[in-house]
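There are structures below to look over.
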Structure P
Amino acid sequence: MKRVAVFAPMGTLDHQTGILNAIRCFAAAGYDVDVLTVRNLRFAEVRFESDQIRVHHMPLRFDADREPRALVTLLFTGWVLSRWRRHPLVFAGGIRGLIAAYAYALLRRCEIVNYQTELYVGDKLDTRARRLFKAIERRAAQRSRITIEHDETRRQLLVADLGVPAERVVIVPNAPCGPAAQRGSDLLPRRLGLPAGIRLLLCPGTLSDFFATPVAVQAAQFLPPDWLCVIHSAQPRSPDEPYLERLRRLDVGGRVRFSLEPLPYGQIDDVMASAGVGLVLYSLDVGDNTAAVGLASGKLTHFLKVGVPVIVSPLPSLAAFVRQHGVGEVLDDPAALPMLLERIQRDLDGYRRRALRCFDEELAYERHFAAVLAVTDRLAEADAS
């Protein structure tokens with residue numbers, strides 16, 4: 001029997017596309033999957049339909065916008081070491097999962113698949129704590145049998161930063177499972193009580209300067225009269241918090257609606273399909289992790305899966321991908337938004353067709369995850385023998 005443990009010490013697991021899809025792909029390939037995770041009452045509890053997947057929560061629960069990362073990592077590591085029998089294969093979700101898996105592998109004989117959700121490059125190693133963290137990350141990544149990264153540019157950055165051999169890095173875009181399908185949805189207009197016939201420019205995800213939310217609000221001021229911008233938060237947000245007040249002050253024309261209560265991941269296709277056009281924005285004043293976002297952008301891939309054309313930030317890898325496949329436009333200046341929308345509307349069916357084709361041919365998770373299963377199947381056979 002093939003078995004895998006998924007270490008995912010995060011309360012937001014219900015919204016972690018890549019980890020969720022890996023779990024489902026493992027189960028579909030005949031693995032018994034134990035998902036070890038953390039419960040945060042602010043977020044939906046993750047659920048799976050397959051009886052091959054069992055979810056186990058660390059006993060301590062949290063009720064916070066973000067769990068204390070260092071503390072959770074230590075507590076989770078202690079829990080898996082004291083509670084769980086040997087798993088021959090551990091899928092480590094993110095840096096917290098990787099550190100826990102590394103400690104587990106030192107005391108239990110197992111192989112690690114490192115799912116690298118973020119690139120921690122470019123930071124100054126100017127304190128002992130940072131140097132220790134980087135040393136542990138490097139050792140853990142080098143100890144892993146394979147590391148999953150989202151595109152070639154990010155693979156090159158990871159190899160240079162962590163010293164992992166390039167042949168042990170497998171590229172799997174941060175995309176949902178396929179196939180792509182054009183769909184219509186009135187979920188967000190209905191939920192927000194918007195007038196009939198209004199067209200939506202949808203900006204989903206985390207509300208912060210890091211994800212260029214102020215740029216989305218500024219660009220929305222230039223929208224044509226029959227459009228509104230909906231900013232849909234991936235985390236629960238209070239409408240009276242200072243950051244929301246700051247965004248509302250930027251909305252001088254009243255062209256933005258805020259959706260501050262997240263929906264379960266199972267409804268994400270309907271959320272994204274509510275849009276006429278999707279906004280995929282990231283700050284330009286960032287480090288390598290975001291500058292090279294490329295196919296790590298879950299917003300991009302989810303929009304394309306349901307045939308929604310996109311307008312993206314002018315980050316090199318993101319802009320190049322959108323232009324190469326003809327699935328959207330690049331926003332160099334907020335004032336240029338009406339021109340970009342008009343360009344998309346003139347060939348809307350073409351943008352939609354190219355979005356669907358691009359997803360199926362370039363992004364669908366199962367197509368790329370097959371390379372991971374080829375490795376883990378060999379490891380499972382070796383363990384069984």
Structure Q
Amino acid sequence: MPQIQLTNKNILGCLIRSVIGVISRRTSDSYAKVLIHGVVNDLSNVYDFFKYVEILDEKYSEVFDVVKIDDEINKINLNYLGEGSANFMKTITKKMGKNAGYYFIKEIKEDIPTDYEKTIKEIGIDLDYLQTKFITEMKDSFLYSMKNSDVLKYTITVFFETLDKAFGRNEAYKILNDFVIRLSTSQKILKHVKINDVRSIQGLDIVSIEKDVDFADPKEVGSAIQKIIQEINFFYEDKNFSFIDKIKDYLNADYIHKLNQIGVNIDIIKLSPALIVKHVLEALVNVLSEHSTQSYAVLIVNNTLRKYDEKFEFIKQINIDSLKFSEGLDSVNLPDSINSVRISELGRALQKTIEQISTSLGEEAGKHFIEKFKNYLGRAYVLRIEEIGVNLHMIELRNTLM
């Protein structure tokens with residue numbers, strides 16, 4: 001079937017009618033026509049072909065086509081028409097503001113016949129690009145306007161609702177209230193947060209936030225939220241309840257993005273004990289290998305682990321296979337029960353192992369050991385081992401004092 005030759009009048013008329021139709025569904029016919037009329041008039045000062053476009057009054061809409069375009073527009077250069085029409089779309093979207101919604105342009109695209117959409121794209125009106133750009137700008141605007149108090153109130157409410165659904169309102173209130181009060185000694189921002197007892201008072205917000213928090217560094221808010229997530233997740237680890245997985249199902253995507261911006265990384269808390277131990281031991285071998293052979297580095301780590309066989313039962317079955325390590329294979333042997341070990345015990349064992357190796361290197365080599373060790377681990381693992389009780393700063397301080 002031969003392709004229809006579309007004129008400038010066809011193209012612009014189709015685009016404007018689709019825009020009016022979508023805006024009418026979101027607002028009203030009269031609002032759509034007034035808005036388009038104003039934009040067409042404004043743009044006619046920049047793109048003179050818009051003077052050939054007339055948006056008819058509402059009283060004529062049932063008798064005549066609401067968009068009237070003079071045939072003279074067909075004499076206009078097609079690229080010039082495309083440039084002006086693209087600006088028409090950008091201006092409309094901007095003026096619609098909150099009324100536009102995320103999928104405003106997508107709806108317009110779906111309203112336009114396929115043959116028109118192809119031609120419109122060829123002359124420079126890429127609706128897919130405009131849609132992506134619009135969503136990004138709307139999200140950026142939303143994230144920028146989000147205050148510390150908004151983030152805290154939203155996330156803590158999600159925490160409460162998650163716990164409420166799993167364990168009931170009594171436990172949800174008690175756990176969340178206890179953690180906010182206890183953590184406020186180290187996370188000062190939480191002194192401005194109050195968990196309300198909604199068990200007995202109907203219609204009360206779950207959390208009250210003092211407006212002072214809006215003047216704080218957003219990173220402080222992020223640190224407090226990260227700590228609450230971490231502590232609640234650890235509290236329920238033995239009960240086979242993954243708090244992290246549950247809240248990720250509830251959290252809005254925009255808020256997850258905002259939380260990432262202020263330093264909240266939910267996924268690092270999910271690194272399993274087995275992965276942590278393997279990565280820590282491999283990093284120790286790699287750092288030690290800078291000052292000796294790889295096989296000797298493996299020997300040092302294995303010998304250090306043997307020092308704590310009696311203190312930590314699970315360590316007896318942990319060792320590194322030197323041959324596999326040199327071949328880049330999975331070389332760290334772990335007991336099957338490693339993921340069941342209490343996380344605090346695991347943290348103490350790793351702390352002792354790292355401390356012992358760092359001290360054994362002597363003053364010169366030990367001075368930069370922790371710094372190199374952290375580089376090998378990577379930020380996610382550094383944060384994770386610190387959360388389970390490994391205090392790398394304390395080891396560095398001890399090395400400096402010695």
Out of P, Q, which structure matches 18.9 when mean count of other Cβ atoms within 10 Å over residues 72-79 is calculated? P
For 10 (relative contact order in percent (Cα under 8 Å, 6 or more apart), calculated) the corresponding structure among P, Q: Q
Distance in nm of label points 7 Å out along Cα→Cβ at positions 112 and 256 derived as 3.2 - corresponding label from P, Q: Q
Computing helix-only ellipticity at 222 nm (-39500 (n - 2.57) for each DSSP H run of 4 or more, over all residues; to 500) for each of P, Q, the value -19500 comes from structure Q
Out of P, Q, which structure matches 61, 29, 18 when semi-axes √(5λ) of the Cα gyration tensor in Å is calculated? Q
Taking mean count of other Cβ atoms within 10 Å over residues 48-55 from the coordinates of each of P, Q, which one would give 13.8? P
Name the one structure among P, Q that percent of Cα pairs over 19 Å apart, for residues 152-215 alone of 65 was derived from. P
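Values quoted throughout were computed directly from the atomic coordinates according to the rules given, and no laboratory measurement underlies them. All figures in this text were calculated on a predicted structure; none of them were measured in a lab. Cβ atoms are built from the backbone, for glycine too; each structure is taken alone.
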